[in-house]
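Q: The structures considered in this document are given below.
Just so it is clear, none of the values below were taken in a lab; they were calculated from the coordinates. Note that the coordinates shown come from a computational prediction; the quantities given were computed from them, not determined experimentally. Cβ atoms are built from the backbone, for glycine too; each structure is taken alone.
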Structure I
Amino acid sequence: MNILKKIGIVIIVALLTAQFFGPEKNDGELDTVNAFIAETNPPKDVLKILNTTCFDCHSSKTNYPWYNNITPVNYWLDEHVQDGKKHLNFSEWSSYSLKKKEHKMDELHEEVAEKEMPLDSYTWTHEDANLTQEQIDAVVTWGKKVQADYKAQMGAK
């Protein structure tokens, strides 16, 4: 057997074996975002956008696509989710300070306005996460209002 065949067999065996292993799933409860929703009171259209484009990577509950069962794709997705939660985790909103909430709302509406969020890699496979300008405007308007409310609360203290 030549060396290329041996290398090929080793790679195939390694890939098949890797399918039995994967990162821990982000399988919490979606209702952990209820405190965020109650406090920021997004309009129905904005809440739908948040559900469609944000909560998968920025909460304790991810709705995984079928291809998450394929290694190494599942590690790549896990890295995205962990990075998203590191920057903003709606499930931990109630633990954020007022100043942090204000800052996170500023980042939220800026990232959406600049079309940095949702990530292109997310919208490639989640067509409904491609936001129209009208949807972007709705999120930005809501985000600026919530941010202003937090600023006002900070000024009152």
Structure II
Amino acid sequence: MQAATSRKATVTLPSNTEILITREFAAPRHLVYRAWTTPELVKRWWSADMGEVTVAEIDLRVGGKWRYVMVTHGGQEVGFHGECREIVPNERLVSTEIYEGMPGSEGSLNTATFSEVSGRTTLSILVQHDTQANRDAHLNSGMEAGMQKTLNYLEDVALSLR
């Protein structure tokens, strides 16, 4: 799959415990939201060609659980899971996120907001950690490079749904 755009997400730090990721997509929000919340579609973009998604489970309801697992090309298993806290279809999704590679981690609370202007979607993801140390560990994990690729593939999948 080839990324449809060279646009980049911006990463800002609104507070000492938060990360804000913002990215514009050349697709309407209902398609970006659908690609974000449909397990079969998540399998197409979440690994960003860094491995194979072996698990993409989403129980899209308040209190519902989600889990994604990827096996990297090097054979490492990488998993994340969480719980849906708030859902406004096509507009907002609030969920917890825990990296399974750090047992005992409190994880983060993520708020994904999908807004549309003239058929283009802006996705804003506010990642709230419990401490500055956890936020900084997240930032220093190399997450940004993978996230940039992942969001490019998300756009490809959303555009393919037209």
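Q: Assign the value 41, 30, 19, calculated as Cα extents along the principal axes in Å, for residues 32-119 alone, to the correct structure from I, II. Walk me through the numbers on the way to the answer.
A: Details: I: 39, 26, 25; II: 41, 30, 19.
Value 41, 30, 19 for Cα extents along the principal axes in Å, for residues 32-119 alone corresponds to II out of I, II.
Q: Of the structures labelled I, II, which one yields 1.8 when distance in nm of label points 7 Å out along Cα→Cβ at positions 40 and 112 is computed from its coordinates?
A: Label of the originating structure: II.
Q: So semi-axes √(5λ) of the Cα gyration tensor in Å, computed for just one structure, reads 39, 16, 13; which one of I, II is that? Before the final figure, lay out the partial values.
A: Numbers: I: 39, 16, 13; II: 22, 19, 17.
Derived from the structure labelled I.
Q: Which of I, II yields -18500 for helix-only ellipticity at 222 nm (-39500 (n - 2.57) for each DSSP H run of 4 or more, over all residues; to 500), as computed? Before the final figure, lay out each step's value.
A: Numbers: I: -18500; II: -7500.
Source structure for this number: I.
Q: Using relative contact order in percent (Cα under 8 Å, 6 or more apart), single out the structure from I, II with the greatest value. Mind showing how you got there, number by number?
A: On the way: I: 27; II: 30.
When relative contact order in percent (Cα under 8 Å, 6 or more apart) is computed for each of I, II, structure II gives the biggest number.
Q: If mean count of other Cβ atoms within 10 Å over residues 48-55 comes out at 19.2 when worked out from the coordinates, which of I, II was used?
A: Details: I: 19.2; II: 16.0.
Derived from the structure labelled I.
Q: Which structure, out of I, II, was distance in nm of label points 7 Å out along Cα→Cβ at positions 104 and 136 calculated from, if the result is 1.9? All intermediate terms of the calculation are to be shown ahead of the outcome.
A: Values: I: 2.4; II: 1.9.
Here the read-out was taken from II.
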